Structure P
Amino acid sequence: MTRWQAAGIHLGISAVIAAVILGMLYLAWYPATYFTAMGGQQLAYLLVGVDVVLGPLITLIIFKSGKKGLTFDLTVIGFLQAAALVYGVVVAAGARPVYTVFVVDRFEVVAANDLDDEELAKVERQEFKSLSWTGPRVVGVVKPADPDEQFRIIMSSGMGRDLQHFPQHFVPYADVAAEAGRRAQPLATLRRFNSEHVGDIDEFVRANDLSEADAGFLPLRAKRGERAVIVKRSGVVVGTLNLSPWGS
């Protein structure tokens, strides 16, 4: 076997593994807009770089039929490649979005590693005890009535942990949908914020059979960007546009 054949076999195996992992990232863990908004794209580049490019390239460099110690060398390459791949998958799993939380007047995307085990242990509602593996669930969150708990959350905000990071205060989105609808800004405002993408907004409105009076938008904040969530006045989420939800 030549080194090119060996590298080709290595590349083929690596490509199949990478395709499975990328499919899992894009279709399950980071679906739709979350793939770019939560950094799935960067994780995909890293996995492909290590699994599809680096491993076969090293095989191409070191492979020589009949070379003494070749089996050991290939075993080490395979082990290191597998270790890097496992590490990347673990990182991607921890950073996957698990909740899109309506907070006051916006949506906040929360990743699995944003939620402390200690806070999850305080969750009483069964539907919020587990973290999704098939994309984020849309929920609401309510401010606690207890003053001590309010103070604790306020103090935590100084360390980057706000109300959306306390799942014990989550509620079904249906409970806050009407408030989300009331808080939604007019689509005319979104057009003003994104004058170069008016056509995209109009096309979305037509495709979803929306009326100007019955639709609006709310900001969505994620780790790698911001989006505009289109909602009906009832609060029903229609979809997300990759547009700025803020004025300049």
Structure Q
Amino acid sequence: MFKTIIVDDEKGCRDTLENLLQEIPEINVVAIVDSIALAQEAITNLQPQLVFLDIEMPGGTGFELLEKISPINFEIIFTTAYDQYAIKAIKYSALDYLLKPIDPDELAKTIQRFSVKKHDQDLINNKFKTLLNNINGETTHQKIAIPDDQGLSFIKITDILRFQSDGSYTYMYTVGKTKPTLISKPIGDYQEMLTNEQFIRIHRSHLVNLQHVTRYDKGEGGFALMSDNSKVEVSRRKKNEFIEALSSL
């Protein structure tokens, strides 16, 4: 069984999550706390394998708790009401979260992912280092976790030129690399995460970083010339949206 701690300042949320977790045999809730200070004490004393962590609490955020703990040798599932900025940072770092009110089916799926993953301490710490850097740092230093054969690579968003779809897989092109990285995720996942970071879908197969577009050549849809001298087709349907986005830079 996995030793688990619940951290949440709302009693109703704590009670609901505890009741749901009682139905999951592999989870053993060893502490339920309502503040950052008590959470730090419980984690230090009990050495859990999993922590359900609320983001917004009186006296500090869940992110501030993580800054107090080193190394982080446990997994975290964030629980939060909808917070677009926090959720984006969590997704960039390939971490799990649950929206309140917690859906039992989503909880079960999240626990299943936790149960089967490798709990590599170096990888866990890199995920949380990336998360905290993204939360606290400037946009130009934000990174995103990209799955590869060895686990995860943490890539600066500003270094990504474009993504190219290949069915349920995606090729990622980055600054300084002659060969793309093959990712076992569909391009739509990255469109959802990166649209607000000046990435735009210009074709069903192409998602580009507007900061790396150096020229637009006219045509039925036309072509975008990228900073690595590659040419990317623009679909006729996306042409006007693309030109408008370029004009607003």
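Values quoted throughout were computed directly from the atomic coordinates according to the rules given, and no laboratory measurement underlies them. From a predicted model like this one, the values you see are computed outputs, not experimental measurements. Cβ atoms are built from the backbone, for glycine too; each structure is taken alone.
Kindly point out which one of P, Q the value 13.5 was derived from, the read-out being mean count of other Cβ atoms within 10 Å over residues 103-110. Spell out each step's value before the answer.
On the way: P: 19.8; Q: 13.5.
That value comes from structure Q.
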Can you say which of P, Q returns 5.1 when distance in nm of label points 7 Å out along Cα→Cβ at positions 15 and 167 is computed?
-> Q
A value of 4.3 was derived for distance in nm of label points 7 Å out along Cα→Cβ at positions 31 and 175; which structure in P, Q was it taken from?
-> Q
One of P, Q was used to calculate distance in nm of label points 7 Å out along Cα→Cβ at positions 7 and 223, yielding 5.2; that structure is Q
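-13000 is what came out when helix-only ellipticity at 222 nm (-39500 (n - 2.57) for each DSSP H run of 4 or more, over all residues; to 500) was calculated for one structure; which of P, Q is it? Could you put the intermediate results ahead of the total?
Details: P: -13000; Q: -10000.
Checking each candidate, the match is P.
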Ranking P, Q by distance in nm of label points 7 Å out along Cα→Cβ at positions 47 and 127, the structure that comes out highest = P
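For the read-out distance in nm of label points 7 Å out along Cα→Cβ at positions 143 and 207, a value of 3.8 was computed from one structure; give its label from P, Q.
Numbers: P: 3.8; Q: 2.0.
Label of the source structure: P.
So distance in nm of label points 7 Å out along Cα→Cβ at positions 119 and 159, computed for just one structure, reads 1.1; which one of P, Q is that?
Details: P: 1.1; Q: 3.1.
Traced to structure P.
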A value of 20.8 was derived for Kirkwood radius over Cα pairs in Å; which structure in P, Q was it taken from?
-> P
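Tell me which of P, Q gives 26 when you compute percent of Cα pairs over 21 Å apart, for residues 23-94 alone. The partial results should precede the final answer.
Values: P: 38; Q: 26.
It traces back to Q.
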For which of P, Q does relative contact order in percent (Cα under 8 Å, 6 or more apart), calculated from the coordinates, equal 10?
-> Q
